[in-house]
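Listed after this line are the structures, all set down as structure tokens.
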Structure I
Amino acid sequence: MLMALNAPEFLHKLKQSSIDIILCDLHLKEMDSLDIISQIKKLGLQSKVIFLSERENKLDVINIIKAKANGYILKDIESNELYNAIKTCFEQGRYYNHFAISVMEYLMNVRSDSNSIEFAFGLTDTEIRIIMYLLEGNSSKEIGKKLTKSKSTIDKIRRIIRQKTGAKNLADLKEISIKNKFVTV
């Protein structure tokens, strides 16, 4: 077992260890948690990553799927479900809770439907991630830290998002995201 209080400490310890399953908070302060997967691949490790979230969020699920994470669960699950998630991920390579599975089913249905915010507006993965962080209340500076980009780059991408979606402000963007079922209220 390996425990770390922050992402840099975790990555340092991971270099010296062989870990089968990693349980990782989806919302890290020091870095974009989805970058953990690319860091693991850079190290040449075969570790599987299950992300834990405080709440159900479609954008989170979409992003972990795109990042090729091995699982998604909520932090407040019962111990037997946590055990089942780890066991299933170890044996079958992945584990997603019922909410994540419903999001996957939704995505399969909307790929040909223009109601999906991602497909309807032609948003990139980075733009989707920035929308997710904005809706969580993060500032451009905070998002820049998570995505290792400058505040001015994030501001530029925010302008592009507004152009693509027609959103005049964050409230409009939230309304568009709700309408397109990317977030729930």
Structure II
Amino acid sequence: MTALLDRLTAAYGRLRRATPGSMLIRGTVFVAGFLALCVAMPAGLLSAQTVLAAAVLALVPAALPGSFAVMLAQLLTVALWVIGTLTGPIALGSVLMLAAALYLQHTAAALAAVLPLDSFAAPAVVLGWLARTAGVLAAGLGLGLLVGLLGPAGTTGALSYVATGAGLVLAAVTGILLAWQYRRRSR
């Protein structure tokens, strides 16, 4: 019992020393996770209780950004979205919003994981992170919007297989380029 009390006292002490920059990043993790859960939730499940549950669930990755809680919350979000796609139509806007919220939660959690609660985040660090995140979101959402608007709605034929194959090839090439870049920088 005293070990638990000691841990809670230590956590409270860290929280009291928290700086606005680190809390802003963790707040971004919470808001993005909450938005992603609400967007992914099937319309039939949306109620006051589930929104409250989403808020509580979104708090966990914000409190533990360097743990598996972020991945588990995002997997649950994607599972909710998949369930929602089985029960109703898929709107392009909700797909883009879900993708943006999941990416924002992921990148904010990565920054929060390396930024201690009581550290001072230099404005250049936060602005650099924000610029990179905005660039990735703009490029990804722009490409997603372009493909979503140009591609025929409800395609299930050969075109969907070609698009899936092209996506897999792009993902593989991206992985190869990232691995090459990592090896090049580590030399």
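Have a look at I, II and say which one yields -16500 for helix-only ellipticity at 222 nm (-39500 (n - 2.57) for each DSSP H run of 4 or more, over all residues; to 500), as calculated. Let's see the in-between values first.
Values: I: -16500; II: -28000.
Only structure I yields this read-out.
Identify which of structures I, II gives the largest calculated value of mean projected area of the Cα convex hull in nm².
II
Check the numbers for distance in nm of label points 7 Å out along Cα→Cβ at positions 68 and 100 across I, II and tell me which is largest.
Across I, II, distance in nm of label points 7 Å out along Cα→Cβ at positions 68 and 100 peaks for II.
Could you figure out which one of I, II the value 2.9 for distance in nm of label points 7 Å out along Cα→Cβ at positions 4 and 76 was computed from?
Values: I: 2.9; II: 2.1.
Working through the options, I get structure I.
To test your reading of the models, identify which of I, II gives 18 for relative contact order in percent (Cα under 8 Å, 6 or more apart) when calculated.
Source structure: I.
Since every read-out is calculated from the coordinates, none of them should be taken as a lab result. These numbers come from a predicted model, not from an experiment. Cβ atoms are built from the backbone, for glycine too; each structure is taken alone.
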